[in-house]
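The following blocks contain the structures, represented as C-alpha cells.
What follows draws every value from the coordinates through simple rules; no lab data is involved. Computed from a predicted structure; not experimentally measured. Cβ atoms are built from the backbone, for glycine too; each structure is taken alone.
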Structure I
Amino acid sequence: MALAVDVTHRFGSFELKASFTSGGRLTALFGPSGSGKTSLLNIIAGIVRPDQGSVVLNDRVLVDTERGIFVPKHRRRVGYVFQEGRLFPHLTVRQNLLYGRWLTPREERKIAFDQVLDLLDVRHLLDRRPKTLSGGEKQRVAVGRALLSSPHLLLMDEPLASLDEALKEEILPFIERLRDEAQVPIVYVSHSLPEVARLATTVVIIHDGRVVGVGSPTEVFGRRDIVAAEAPAEIGVIIEATVSGYETASGLTVIQCPAGTLYAPPLGLPIGTPVRLHIRARDVMIATSQPSALSALNVLAGRVTGVEHVGEGVAEITLDCSGVRIVARLTQKSIEALSLMPGRGVYAVIKAVSFDRHTLSRSPISADKNADMTVI
C-alpha cells in the first residue's frame with residue numbers, strides 16, 4: 001500500500017494542514033483528542049472535501065484540488081469502522097456482514113465470507129442480533145462487514161475507545177491478524193500509545209492539526225519530545241526481539257534481543273516469533289555492579305550515554321546496551337548517589353512482570369521498510 005496525503009482544510013477556527021506518505025500495512029494516526037486525526041481520516045474516506053491538496057492511494061488519485069479531481073466516497077472502495085460499530089440493529093450478524101458484500105460487484109469480491117468468519121471468529125454469532133453482542137463482538141462484526149466490501153483501504157476510527165480493558169484485550173489480537181493476514185492496508189486512529197506501539201507499522205504523529213513526525217514505532221516513540229507531550233507515563237523505548245524458548249518449570253517466555261536475554265510472562269507464541277517490547281523508563285532500575293540475589297530477572301549490561309533533567313528532582317538516563325537504547329527514569333538523589341554520568345558502565349534491571357499485554361506483543365510479520373523518519 002502506498003498512501004500519500006497532502007491536504008489543507010479549515011473547520012471554523014481550526015486548520016488542518018497535514019502531509020505524509022506511508023507504505024505500511026497499518027498506519028496509525030496518533031495524537032491527543034482534538035488534534036485532527038478523525039478529520040484527516042474523513043478526508044481520506046471522502047466524507048470531507050478538503051479546501052486544498054491531494055490524496056493518492058496506490059497511484060489512484062482520489063483528490064487533487066488543482067486538477068478538480070474528487071472521487072466520491074461510494075466510489076473510493078474504502079471500508080470505514082467507527083468507534084461505535086454502527087451495526088444495523090434490525091439485522092442479524094449474518095445480514096450485517098453481507099450488507100457490504102451486496103454492494104460490491106461479484107467480479108470485485110476479493111475476500112470470502114468463510115475467510116472473514118474464521119479471521120474474526122464470528123461464525124458462532126451469525127444468527128444473533130447486535131443488541132445481544134458484547135462491545136468486542138460488535139466491533140469484530142463491524143470490521144467483518146467492512147472487509148466483505150473488498151475495500152482497497154480500511155479506515156478504523158478509535159475502534160477500541162469505547163471498550164473496557166478486558167474487551168480491548170479480546171479484540172486486539174484480531175486487529176493484529178487483520179494487519180498480518182487480510183492483505184488490506186489499514187489507517188488506524190488512536191490516542192493510546194500502547195495500542196499504537198503494539199499494532200502500527202507506520203506512525204503519523206498529529207498535534208494541533210499538523211503532522212510533527214512520521215516513521216516506524218521504534219523511531220517515533222524513541223523521541224522524548226513527542227512521547228512526553230502525548231503520553232508522558234509511556235516514555236521509554238520500543239525494541240524488536242524474538243521468542244527463543246520457554247522455561248519448563250516457570251513457564252516464563254525467553255526472549256532474545258541484541259542487548260541480551262530477557263524473561264517475560266507466558267505468551268504462548270511459537271519459538272522464533274518476532275515480538276515488540278515497549279520498555280518504559282519508569283520500569284528500569286540501574287545498578288553500578290552486577291546485581292545478585294535479586295527478584296528482577298532481566299539484567300542488561302550497558303553504558304551511560306546521556307543524563308537529561310526532565311523535572312524537579314527527576315532525570316532520564318540513556319544507556320547503550322550492546323547497541324540497544326534503553327531509558328531509565330531516576331531521582332536526582334539516585335543519580336548523585338550512583339555517580340551516574342556519560343561513559344560509566346552500569347546494569348539496567350527490568351522486572352519480568354513489567355512486560356504486560358500493554359508492552360509486549362507479536363511484531364508485524366514484516367516491518368514497514370519504507371517509513372523513513374521525518375520531522376516537520
Structure II
Amino acid sequence: MSCDTSNESLLQRVWDGERITSAEARVLYDLPLYELGFLANRRRLLAKKDAYQGRGNEIITYQIDRNINYTNVCCVGCKFCAFYRTEKDPDAYVITFDQMDQKIEETLALGGSQILLQGGHHPKLTLQWYLDLLNHIKTKYPQVNIHGFSPSEFIHFSKVFKRPVEELIPMFVKAGLGSIPGGGAEILSDRVRQKVAPRKAKTDEWLGVMDIAHRQGLNTSATMMFGHVETVEERIEHLERVRAQQDKTHGFTAFIAWTYQAENTQLKAPMVGGHEYLRMQALNRIYLDNFPNIQSSWVTQGPLIGQTALQFGANDLGSIMIEENVVSQAGASFRMEVADMEHLIRQLGYEPHKRDNWYHLLN
C-alpha cells in the first residue's frame with residue numbers, strides 16, 4: 001500500500017471492495033502502476049470468490065469463437081478504422097451463405113461454440129437479408145451462439161429500415177440472434193465521438209440499444225477503445241456510463257477494453273503501450289464493481305501483456321480469435337492457440353477453463 005497518507009482512506013475502501021466515485025478514480029489513475037495493479041487484483045479476488053462453486057479465485061476462463069465480418073462496406077467512415085470500404089472499392093465484399101458455412105464449420109472443428117458477427121454499416125442490404133442470414137445459421141448450426149450486431153449497427157438498421165430498435169431486436173432474436181457485442185462504443189463521450197466518428201451512433205443511442213436489449217432479456221458485453229483523442233477524464237466518464245447502465249439492468253456479462261491501433265487509418269495518434277493498457281485495465285476492474293467479468297485484450301498488446309493483465313484485474317483471457325480482420329487491418333497481428341492460452345494461464349498458477357458467452361464452464 002502507498003505511504004501517502006492523504007489517500008489512505010480511499011485505498012482502504014478500494015481494498016474493502018467499496019464503490020468509488022469518478023473523482024476518486026482520477027486519483028487512483030495516478031498511483032504507481034504496481035500499486036494500482038495490486039488493488040485491482042484484490043478486487044478480482046473479491047468479485048470472483050463465490051463463482052464456480054467457490055473456486056473462482058483459481059479459475060481463468062477463455063473462449064473459442066470466430067469474428068466473422070459479414071461485410072466491409074460501410075457508409076460511416078470512422079477515422080480510426082482501416083477495415084471499411086465503399087461499395088465501389090475493388091476489395092469490397094458481402095459474405096455469401098456458403099462462405100459463412102465454411103467459416104462456421106472450421107470454427108466447430110476447433111471446438112468453438114460461438115461466432116461474433118459484425119460488419120460495416122452497409123447502405124443497401126435489406127432487413128430480410130439479415131434475418132435470412134441469422135435463420136440460415138441457426139437452422140443449420142443450432143449449437144452455435146450468434147453474438148452479433150453492435151449497438152451502432154442497430155442504430156444504422158433503425159434509420160435505414162425505418163423501424164424502432166424495440167421492434168428490430170425481437171425480430172433478430174426470433175431469427176437466431178443470441179447476444180449482442182459491445183462494439184462501436186469507442187469512448188462514450190460525444191465530444192470524442194464527434195471527432196473520431198461523427199456519423200456513428202452517439203453515446204445515448206449506444207446505451208439506449210443496450211438498455212432495450214437488457215430489458216428484453218438479451219445479454220450483451222461492453223467495450224472501450226482508448227488511446228486516441230480522449231482525456232483520462234473521458235475514459236472515466238465512459239466507465240461511469242456503463243456502470244450506471246449495469247446498475248439499472250444488470251445485462252452486461254463482461255467489459256473489454258483495448259488500445260487504439262493507428263496504422264492505415266486517418267486518425268493519427270501516438271501508440272498506447274502496455275504500461276498504459278495495464279493502468280486502465282486495473283482501473284476498469286476497480287470502478288466497474290457491478291461487472292462480473294473483466295476480459296484481457298491480448299489482440300492489441302500481445303500475449304505477454306494479455307497474461308499480465310490477469311494480475312491487473314482480469315479474470316478472462318478472451319478468445320483465441322480464429323479470425324480477426326478489423327484490428328489486424330490497423331497493424332495488430334498477434335495470434336494464439338488454445339494451448340498457448342492454457343500455458344499462459346497455468347504459468348500464473350490458475351486453472352484454465354473454456355467457457356461460453358455467459359461464462360458457464362465448458363470443460
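Some points to look at:
- Cα extents along the principal axes in Å, for residues 32-199 alone derived as 50, 40, 30 - corresponding label from I, II: I
- Distance in nm of label points 7 Å out along Cα→Cβ at positions 8 and 352 from the coordinates reads 5.7; which among I, II: I
- Origin of the derived value 22.4 (mean count of other Cβ atoms within 10 Å over residues 112-119; candidates I, II): II
- Computing P(r) over Cα pairs in 20 Å bins from 0, in percent across structures I, II gives 30, 61, 9, 0 for structure II.
- Taking mean count of other Cβ atoms within 10 Å over residues 48-55 as the criterion, the top-ranked structure out of I, II is I, with the highest value.
- Which entry (I, II) yields the derived value 3.4 for distance in nm of label points 7 Å out along Cα→Cβ at positions 64 and 208: I
- Origin of the value 1.3, where distance in nm of label points 7 Å out along Cα→Cβ at positions 256 and 344 was derived from one of I, II: II
- Structure with the greatest value (metric relative contact order in percent (Cα under 8 Å, 6 or more apart), set I, II): II
- Label whose coordinates, when helix-only ellipticity at 222 nm (-39500 (n - 2.57) for each DSSP H run of 4 or more, over all residues; to 500) is calculated, return -13000 (choices I, II): II
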